[in-house]
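Derivation of every value follows stated rules applied to the coordinates shown; laboratory data play no part. Since the model is a prediction, treat every value here as computed from it, not as a measurement. Cβ atoms are built from the backbone, for glycine too; each structure is taken alone.
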Structure 1
Amino acid sequence: MRLAYGVATSTIAIAGLTIGVPAQAIAQPRAAQGVSFNIPAQPLADALVIFGAQSGYQVTVDGALIRAARASGVQGQMSASRALNEMLAGSGFTHDISGNVVTIRPLPRGSDSTTQLAPVLVEGGASTAYGPADGYIAYRSATATKTDTPLIEVPASVSVITAEQIEAQQPKTVTQALRYTPGVTSEVAGGQIIADQLIIRGFQQGTGRLLRDGLRGFPSDYLGWDAPEPYGLERIEVLRGASSVLYGASDPGGQINLVTKRAPRTPLYQVQVQGGSNGYSHAAFDIGAPLDAEGVWSYRLTGLVRSNDVQVDKIHNERTFVAPTFTWRPSAATEFTVLTEYQKQTGNFANALPAQGTVLSNPNGTIPRHRYIGEPDFDRSVNEKTSIGYLFEHKFNDTFTVRQNLRYSHVRHSSDELFLLGWADADQRVANRFADSRRGSGDVLAMDNQLQSKFSTGPIDHTLLTGLDYSRIQYSQWQQLGMAAPLDLFRPVYGNTDMMMFPGSDYRQTVQQTGLYLQDQLKFDKKWVLLLGGRYDWVRNENSATWASAPVQNDEKFTGRAGLVYLSDSGLAPYISYSESFLPATGRTFDNRVFKPEMGRQYEIGVKYEPPQSNAMYTLALFDLTKRNVSTPDPANPGFNIQEGETRSRGVELEAKVGLTRNVDLLASYTWNDVKVKRSTEPEIQGNRPIRVPEHMASVWVDYRLPASGPLAGLRVGGGVRYVGDSYGDRENSFKVSSYTVMDAMVRYEFTPGRGLALSLNASNLFDKKYVASCYSMMGCQYGQGRTLYATMEYAW
């Protein structure tokens, strides 16, 4: 069989693999010289073909031995020897170089097959902050600094959910993908798969506040019910703590950045079908390749069509998702990527049930978790989102790099829903309901301009980032409320759609934000990294409604951050940091004073550990976070608010991502989070814990691949356990929602490891534990997701 790669030729014989290149390349072996490598993670045989073409070496190996082996990704400028070390890490093979010939051979028995280089690289590495990570562990990220930075050099808590983890666990929402992430309370709304609701370090974080490729989205959680499709993501990055210095107005708990799949440099093709619990089915595809021999143009097309019921009766959801991507690389210094996406989702939100009958006793018994409180002929929700944008980068030289990222999105939303209003009688059997109808649309334009400068002043190396970003968010919404017929929650009878609707109202809002920021990462003595940053924001907020038009509100604020990391030879990296956040608050006091922005301030100390010559990352963080200027009722003027509230969040977070052996990966996390209302004009909530915030959380996930040389090569099994502690169900802390522990499992078989046909089975809440995920009031409790099983068949080539 003959394979072509540019002008190089490759020959694979039955007994061995020999990769040849032209004579002029063979005459110039480059083991110690820098070579530009771009080899994605893939089957080892394919990776060796690309290595031979890019390095100019002839590679010999017994083809039968490497048939099931996988290669790690290699990217950047480095020696051929170092590239081989990275590519073979964890594969069970090593290499010898003699002249212009590379020989691949198995590691001796008893040797440490997990050895690989430490991932703190100068010119190249196994991955970048923007592309796919190799396995479960990402060593680089851009979310915390907006620069491609090793995570061990970042004085902040950052977790990365890689494509490998997403594939293994098969989440249906972003919140499900974050189940094993410290500091994040995911699935607080229970078994929903059309919306993402979560909490970071004790503070609410809705779908509308997620970043997409570092750019802002809609601030309205209601118009943000689009629940981004995880199948279209390369990675999910979580930056915990106050972070307005880079992204402007935001909650103090942190940021979640969704990184879109991008056009690859080498071909990839995958088709997938899946079926499972509650009538779930989807068909998906992910294809991409260069469009020309030189790789100047490349594309990627990702899509998914889904249909499913849920554990609640009479709810059916559908989703259509497609995301074409194109990249233009006219030179090694320039890259321009166009990202487009369309997603349409129909279905209903599984609305909340009363506390009496779920977490509290009810004389009529327990309300089943499949109970539907709406009307089948009335309830319907449609959310449609279209976006287009680009990512541009140009390197002028080794010093200056300019980047401009832009995204425009349009959302249309309509919904008709019923909610519970309270008990209709003292028997706690029949509940009142109210109707909520909405029609809305919105547009968001977000742009970020960056100039990165790398230079030295004496012994100090600088990475200076200067940026100017702008966003304009505009949306309008019509809303009509009304009363619906009561419903017996223990023996419901549906069909009464006669609603007493009140006059509708219109609401419009336009928010513009302009931010100017400066950040410097200073490295001195190769041991110390000092991070300094500052930002000034201007925010303009215009609101109008049928009943009133609020004056234009203008806010401006400076926020800053500082952090210091020490990089020891042992792999330990202790750090300390300070950061701030702000979030404009709309409204006025009784004496007509405009509300000041809510302010967040965080102190954090921690340590990161990357053991040398291993595949592991450990993180410990201790934080003290305070949110000030929180609105609270004005005791002297009923109906008005004043900004004298304050909430404090303190805690400890532990995270471990470890390749225990070349076949076993481990994820583990623990969170202790003490959140309290420190100041309020309401004595009944002073000192209380906010709703839906557990004090303790823990999780463990293990993924085991059976040896590639054994009779069960291609088989992979995994499983995890998740614990979420108790939380309070109302602001007064009058009742608790009990803690719960659930287990997940996965089994996968690849007929040809790394490509070809693969079958997998995923189970969530394996033992079908019945629990309430959280409550937000006496009439607002939501059951957690029961057991779900998903069987997947996919083919990759």
Structure 2
Amino acid sequence: MADVEGAVRKALQALLECTVREDVIHHLTVTMSLKAGAKKNKDIASALVRDGAFQSLSVVLQRYSKDEEVCLLALKAISNFASAQDTVSAMVEHEIPLLLIRTIKRHLTSATILEVGIMVLADASRNPHVRDLVRIHNGISAIGDTISVHKTNPKVLDAAFYCLANLTVQSPDNIASIVESGCMGAVIDGMMKFSTAPSLVEAALATLNNVCRNGITERRHVADLNACHAMVEVLKPLVGQRSIGLAKSCLVAIATFAQCPENIDVLLDANALNLICTKVMVYRTDLDLVKVGISTIAIVATSCSDATLPALLETRCLATVLVIARANPYQDAIQAAILQLFTGLYSRFSNAHSQLLSTIRLMSIPVALSSMYCFPKNAMIASAAATLLTGVLTDQQVRGRLELIDIFPTVVRVAMEQIDNHDVVRLMLNLLAELMTLNVTSSAVEGSNMLDLVGYIITQPDTNPKSLESALALLSQIVTHGDSSELAVQMLAKPLFDIASNPETSRTATYPVLAAILGDLAQTTTGAEILLQLGFIDLQLKILAEESRHPMLVSIILESLRKLMRSSLKARADLKQKGAVRMVETLRFQHSAEARVSRAANDFLRDIESTALASKARTGYAKPIASTDGFKLPELDQNVRLFLVAGGVLVKHCKRALPRKMNVFVSPDLRFLVWRDPGNQKSKPRSFFLDNSDRVVAGRATPELQRQTMFYTPAAEPLAFAVFMKDGRTLNLEAHTPALRQQWVQALREIIRYRQDLAKLTTESKDNHSGNSLKDEDSTLLGGFNEI
């Protein structure tokens, strides 16, 4: 190898001074003995280029510019060294691109020189600077002349089209020059004439694609040259694995061509869409080609006119797309392209195509749901699917179909996976809000963990304001669904109150929504009790005094207080004591012209004088504790009481089953520790009697918390704790943070101590909380406790 390098180096040096033609040919032949493109020779070739290889070859091209044999050898030598690494700068330094253009023009009738010279120029034109040099030195016109002279020579045309493809990459000026020179007509003609030459057709398609990408003017220009017919004729005969690359290039060019609305009719007339569907099915195992084919159909659907839409459906494109969607549920690129297609379709149809529109919307449901289910972490797919589903919900047939599908868990799962992406979360929340307008059951709502999602969003300190707004809008609909409001009270009453009482909360934008939601939560006995303890009345009266000039806010607050009064006689007494009657009368007079305020004020003043509750309280728990005459009852700290009654989500560990999230809380009468599965609302809540509890131990204090299998690891020591019963049974729990674990342990210890102190003040005969009465009174509630 050292001998070859030395010989080549000497030959290159000799070319600088040699003037004898035969010696020049000999030296050029020697330089070709080093194959610069070979991997083992690239370092040597690069070193020779740095030492002036192109300088020697440029001298030869200039001296023997008219000698065809010498020029051909010099061009081959340049091509050889150009295949080494980082050679473009050296070629530009020694004016190789300019010499190539001159050689092409001088030897326009020599096919061999043109083939080699144009290929070298094409490779160099990958560099943006070289592309500019070629245009400046009239290289494009030289390529055009070459195509005209050698239009029957496929090898020369291949090199010329390849050069044009590289010259048009992100170069608007070059594209304008090529269009003006009339080269595009020759490119299309050459592609049609030599449609069986794969590399030539590939280069021609690349040139067409680059030109069409530049703008609508260029797309119209190639349409006038009958480019669509040429591309269709090229695509038709392609079969077999060897043609995949060419078919893909053809589809890419058609997709770019279709971005001009005027070209859609041309594509339909040429039966291009049916042909694309055929190729997609033939090459359905090549996912890249399938993606390009579906994207092409989507572009046509988006760009076509309303009058063309029925013709689009007459093709086999939708049937083909659905087949591909079912065959490739876990290919994100394909699913994204299919979503793009259906989004473009449903949004383009007008009322004149109502029947077609309903068909499209119904077909889009499984596509969107499948995409969200398979790619919950893909933000682009999630956004497209949510946008599509939200849009099609305007169709009554779609609404009826969605009412039969349990869609909530999938949407909530996507939102939780994308929780850090505010845009996607907001889209999912808005979709859930739209879905809540369907005829859905409370169990469907609660079983989807929708409240967990809303709770997470509203409790984050850095929650995006728009996401918070969407979460509150969704929550306002959730609390109107029967038993959903009871679960919402336990999980979200305190966080919502904290947001409402925050001075930074907007009084005119966010607070009205919060007040309305809290009013809905106050309609349950548990909600009314929690809100009274939190100071809901004081907050509402304070906001009324400060924002009395806003009629809408005043009416919403009055309505929320009225709902609270209808659930709690104590609330009415507190409102009277705190001067609410006089304040409301003043507000009614102040806003006498506002019908909404007057109506809300009249309803408030009527209900505050009533002595009956709107409906019998439904707690689902044991009877309240009776007072004990002659004794001072022990007291439980109000913060502890509020924390335990509101409860929270903990992980419950068992002997055999997998750990599961549970909503854990204490009943409002402080007699039972209750847990329920938010994902299975058909099952009844389970509990145990707090009087039977013995102690609370922090850490992995039980075998259940220490259990390790191949499916999961033991509970974390800083997060685990257990409640021990007097009969030896345990409730094994795990919190999300050490601080939360400590809060639960302390609160449970205090209520156990409180229950023990209370038991000492009652006699055995009058004890309403014995184990026997518990079995009779709450056998349903305690069912299944042995499965702890």
Structure 3
Amino acid sequence: MKQKLVVIGNGMAGIKAVEELLDRNPDLYDITVFGDEPHGNYNRIMLSPVLSGDKTMADIMINERSWYTEHGITLHAGSPVTSIDRQQRTVTAEDGTSASYDRLLIATGSSPFIIPVPGHDLPGVVAFRSIADVDAMAAAAAEYSRAVVIGGGLLGLEAAAGLLQRGMTVTVIHLMDCLMERQMDPVASALLKRSLEERSLTFAMPAETKAILGSERVRAVALADGSEVAADLVVMAVGIRPNIALAEEAGLHVERGIVVNDTMQTYDPRIYAVGECVQHRGQTYGLVAPLFDQSKVCANHLAEIGYARYAGSLTSTKLKVTGIDVFSAGDFSGGEGAEEIVFQDAAQGIYRKVVINDNQVQGALAYGDTSDGAWYFQLMRDGTDVSALREKLMFGHGGSGEAGLGGETGTAALPGDAEICGCNGVCKDDIVTAITAKNLFTLDDVRAHTKASSSCGSCSGLVEQILASTVGSGYAETPSVRPLCKCTAFSHDDVRRTIIAQNLKTIPAVMRFMDWETEDGCAKCRPALNYYLLCAWPGEHVDDAQSRFINERAHANIQKDGTYSVVPRMWGGMTNPKELRAIADVAERFDIPAVKLTGGQRIDLLGVKKEDLPAVWRDLNAAGMVSGHAYGKALRTVKTCVGSEWCRFGVQDSTSMGIDLEKMAWASWTPHKFKMAVSGCPRNCAEATIKDFGVVAVAEGWELHVGGNGGIRVRTTDLLAKVTTEDEVKEYAGAFMQLYREEAHYLERTAPWIERVGLGHVKERINEDAGGRRTLFERFLLSQKYAQSDPWAEGAEDPPEWTEIRPLAAAE
């Protein structure tokens, strides 16, 4: 008869112990798991990318519910345990469910510390600890605009960066004058602060929170100096506390955490504990690597193998904010007998510091370039004598001068237990074993089989070095720049440069010259090539309609029932009785079932039959209306408010400005859809600050904003410039559109393009180079000479290619 194992806690540490136990002795126990959250087991470390919108809940799931079923595990998800009866050896959950045990594993984790200031329980005040917290923050970001994060540590900065990417204005309040003071020194902290400020994050530091203000919802945070920071959302990220209440009530020995010995056993020999709730040799841990080490030791003893001891862990830290690399390990604060070796290139944002004591690395800190973090960490773990290396420590593997410490051979020299992927607790041996046992040859293969590099991605370089050193010449290196598609090894930028340099003007010519691996390309590369040729050679390239998506070929959006929607253009959101009568007549004549006002200030005719499209267009053309390009990777709308002509708050004529912009830019093909808006005053009724190009009127002229979008991941714009005249607005708008048209990758919106190349690059090309700006504007106007022909008018004339939209009987 199987023994009974009950696990309290469905988090990373507890389920890692279960996974390890199943590997060692899968038939020993009937296993029951109780968890607080109504989910399977997910990677809590990756909540930051979920908050930012870079990953979804599905992306960070470690074990779905089906995994528990496959392994015969009884899961009580959303059923927290409320009591342990050690005499009867039973546990009871909040819903009344009870289970008996022969062995009990407590993995209750930790809880976020909530500062007990007045207002801490107001609606809109959340922690950052669970997927429910992330959902609450995402919901707030969708409805509100101002967030305050209290705490400038690792978790607080990741929360702030995520909310910033959600489109909120974010202020970080931090008690100290140094960000991440436990992991960084003042120099690295200053570099980090500068990088985050460049992303529009603001800071109040050093600053002490005195109260959270509001009645029905939080409205501001009051500071000790008497100032207030406006807030619709407040995130508490000031630390965690081990969850020990359950163990304490059961009579187990607890201090800061549940006290365990080197086998992860509590004072009750039938009860084990792992994770953030544990105190071992006076230490508690909050990072995944030591928790997984504990889980492996615990699994050994639960499996009755009877060896392995946990002796504590040296930990390292990485910040998970896209585009910012931070590595920290050990004690870099110095102290008696300590020596510091420092390298700094402030202009490049690179900083390294290694602290040596008694010829051993005591601590290491890297900002900007963290590629040698694992090497420094291993030197610390091994207690390596670095006296012969100290002159070259700043240059990492390649500069160490020792055989086996450069490039791929450097990782070959790492011991098997060297941690490679901290997010998933994967060591070098795990990766090497998977590579050799399963014949893996690519980074994606390793990710799929070991989970290494599948989370934040910061260890990808190390994983690839291990691949290279393990499989030798068979290693398939991941290109540093992604190819356009599987048909070619060349990137988007390579293709664009070659099209211009080699005077290539057709898709077949590009494929022949660049040795395309497929004769006809694919659904990914053909539309991209068609766009790149159109952009490079206006008036010379012949558009290949079959390389466009169906909506662009049909000049209408296909709906789920096979009918189409038709959206005529309304300049700046303005219309007139003649146009409205024409729309009404068309809707009645062709029995169109739905007429909808859109968010872009236009009218959408929904449910148009495919064969009726040319006739619908013809009737709309007769009323002076042209295609709204609602179907295309092109300028969609220019949304406006009524502006100074009608509104008492308006300071400029936003409607006329919007009409002028739309008439200048309509029919322009772009890498992805492109939206504009013009607001007549800073109240911003046209929502210009979530558009690709937004114009906001101010008393002295116009503010120009770029790189915003709505959708799933809302992004507010960056301020590009302030100008005084309407002509300047049009010149900047055309120049920005042309720069985007020429440099962005196909299907890349302006927001990710700006995040990729940097706002500084855009400002350099548009603001700081007046001659270059005019040249871009002139190229845009030239392309518009060839682009501004109405596809509806052409389609209504019934050229041969339009027979494809008619029923077969009519075509015959």
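Quick check: -9500 is what I get for helix-only ellipticity at 222 nm (-39500 (n - 2.57) for each DSSP H run of 4 or more, over all residues; to 500), calculated from one of 1, 2, 3. Which structure matches? It must be structure 3, since only it matches. A value of 219 for volume of the Cα convex hull per residue in Å³, calculated from one of 1, 2, 3, originates in structure 3. Can you spot which of 1, 2, 3 the value 24.5 was calculated from, given it is mean count of other Cβ atoms within 10 Å over residues 336-343? Derived from the structure labelled 2.
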